[in-house]
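Q: Quick heads-up: structures coming right below.
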Structure P
Amino acid sequence: MAIITLTTDFGERDHFVGAIKGFILSEIDNATIVDISHLVSPFNIMEAAYILKNAYKTFPKGSIHIIGVDSELTPINKHMAVLIDGHYFIGADNGILSFLASEINPEKMVEINIHDRIESVFPVLDVFVKVAGHISRGGTLEVIGKSITKLKMLKDLSPIINNEETQITGSVIYVDNYGNVITNIPMQLFERYKRGRNFELWARNHKFTEIYRKYSEAVNFDKENPNNKDGEKLAIFNSANLIELAIYRSNLDTVGGASTLLGLKYRDTVTVNFT
């Protein structure tokens, strides 16, 4: 039984997702289809990469993940099939795949070359599902593509360290359903350069001098009423081990979220200064 996941920016109103699922069921016997998300902001590859990277690990090895974000075939946006961490990923070489492979070296990578056999105006359906079907039947990647050694890297994916190693400059890569703001600064990088020094984290004109491991660490339950903390800002290392700026017990309809209260949005700069 093949497990096929879908991550797209197609939304839920149009026919696209339904058509893809129908074609999967026509191509792959007993396929199990799982929607990771179809509400990725249009063409937002950083958002798609963050969502997929944090979801795929919970699936069984051998799962096939179709990525329908910025997927049109162009001379600079090739189609790829990649085996990473025992999982197959099918999508465009637009930076999403390099983000998925940033911590684990891919086991195999091919540039898909079956386009001359398929007339396609909807590659996620026409091409990616065909590739998924081939993989699900035990086919090798080399049959549907030529081996490559490199994926497209995006500068936005990685924070920058200054020459003196006293500052990390990162950016906002995702805003979640609670309005929490996720940066591209990983805990491992922060700890590597902190080296016991004090620090100040700045996002616009907002300063943070402590980073918690979970939201509740911001409350001293022996001395404080946690309800009095609602709406206060904090920084944590989230479940993806990235620095996240949040509002305690945030609610976009009541107390607000970090994105609104701190005035932060996608690609805004976040800096950590060590002293």
Structure Q
Amino acid sequence: MKIFTKKKDLQEHIQTLRTTGRTVGFVPTMGFLHEGHLKLVEKSVADNDCTVMSIFVNPLQFGPKEDFHAYPKDHDQDQRLAENAGVNILFMPDVAEMYSQEHPFRITVLQRTDQLCGKSRPGHFDGVATILIKLFHIVHPQRVYFGLKDAQQISVVDSLIEYFEFPIELIAVETVREQDGLARSSRNVNLTNLERKEAPSLYKALQIGKQLIDEGEKNIGNVIEVVSNYIEKNTSGKIDYIDLLSFPELQPLQLVKGKVILAIAIQFSQARLIDNIILNVKE
């Protein structure tokens, strides 16, 4: 595995790969790797001749009250895990390398961001879009891989790739879960012992909502109420949102029909957890 910290060096190496006709898969991450990230790598390795992973904690996607400085890091472990998983190229720039001057441009995402996480994190997806545009130009991948746990991010990336006409295929990979159903996340380490016991209730609540829909419930309010009641009874966390929207457009619905996402975010004392289920509902 080759490790790069400089954009120019990586670009030159990627250009050499492209001249040989090898395909490149890209897994952008913020590090502190877990099984969810490695599942993305596994898919990329199967699909491509070369897999590139980036590890960069992007300050532009953190709000003033969010956990940028507290975001967990373990570069040594990340390098071992990445290499063992089959990553060929690891890109680990620092902030000065990625943002080497005052920002002369501002990327603003106008759609698919007023709901779910975007509603309580203004500017977050502007930061995501900014760093991805830069990384896509540096890496020039044929395919890029994201986990469905961050479904709103996938929705925004889908729109970004289409609007800017990047010749990149977006591959969405199923959420990786612990044995008790909790979605794998770098932020899980910030849960207290009690919160860790409560956290699987997020996925259980989503499954209850899914069962209602599978049984024919079309009223969005009824589904959200049942999911909300379960969360309130079984966790000490504060509900940020529970929503049921079209996917990937993330538009409000009158009734539960078509391809939809049932999504949830819960704020615990030191960790904000998200999860979702995506369904195809017959009309």
Structure R
Amino acid sequence: MMTVSTFTRHTEIAWRGGQTRSTSRLIAEETAIALTYNGSTHAVMMGTPADLEDFGIGFSLTEAIVGRRSEIRSIDLIPNELGVEVRMWLDGDRAASLAARRRAISGPVGCGLCGIESLEQARRTPSQVKDRSIVFHARELLNAMQALSPLQTLNQHTRSVHAAAFWTPRTGIGPVREDVGRHNALDKLAGAILRDGGSACEGAVLLTSRVSVEMVQKAAMMGAPVVVAVSAPTALAIQTAKEAGITLVAIARDDGYGVFTHPRRVLLPDEAASRAWS
């Protein structure tokens, strides 16, 4: 297993409260991560050098390169002086399918659509989430978001990375993955769930970032029925969540949140009271 530092200490001249002093702080590492399939580079992303096997598996799932973990025959992490190569080999059918669409793309942090070849690819039809009879209480979702912060180990040190986590009422918060890129954090979460043989269809994805269209598209590929985020969604993210059948909960703060799509999965306090009396 490759061991790398996810943060290092750097000196700074800090100006706080009208005073200047020399100090130091922990800074998150960022490196180039090349995702290669069957010997060819498919994407180069800038990200945090941790949980890279999860990243490779999750990226492969959310970008529809594979549909199952078993379709990746092998995965190796190859560090070099420029970054890390996540080297994957696909089975025959998936390799042939990828060969038809293979291209080299470069995506900086925060950019989830770099390197696409058409407007149709940017606005692809989202995967449909299975409509299970799942209902979450409003307070449970808020408690889950509040419980996430202490579990963000890297962010506790650096205050500069995003997190994506998975939560169910039965098990609480499961995998938590962090990265300087919000898309990368979600891909790592997808990979962690897939690698453990689990499924996202019975719980909620928790995000410490805003919700853009590609975040909803990735959640849909994971099969997550609910996405909860600390920041606001874009209009296209709301439209895509509607189309995918995802309940989108955003602006989740200490005092509550907003439900933007498919509210049937969220049991709000007044609804709970009315049901209790019915």
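The numbers here are math on the coordinates, done by the rules we state, and not lab data. If you're wondering where the values come from, they're calculated on a predicted model, not measured in any experiment.
Q: Here Rg/Rh (Cα atoms, Kirkwood Rh), for residues 167-206 alone was calculated and came to 1.13; which of the structures P, Q, R was it taken from?
A: The read-out was computed on structure Q.
Q: Quick check on the output: -5000 is helix-only ellipticity at 222 nm (-39500 (n - 2.57) for each DSSP H run of 4 or more, over all residues; to 500), derived from one of P, Q, R. Which one produced it?
A: This figure was derived from P.
Q: Let me ask something else about it. Suppose Rg and Dmax of the Cα atoms in Å works out to 20.8, 69; of P, Q, R, which structure was it derived from?
A: This value belongs to structure P.
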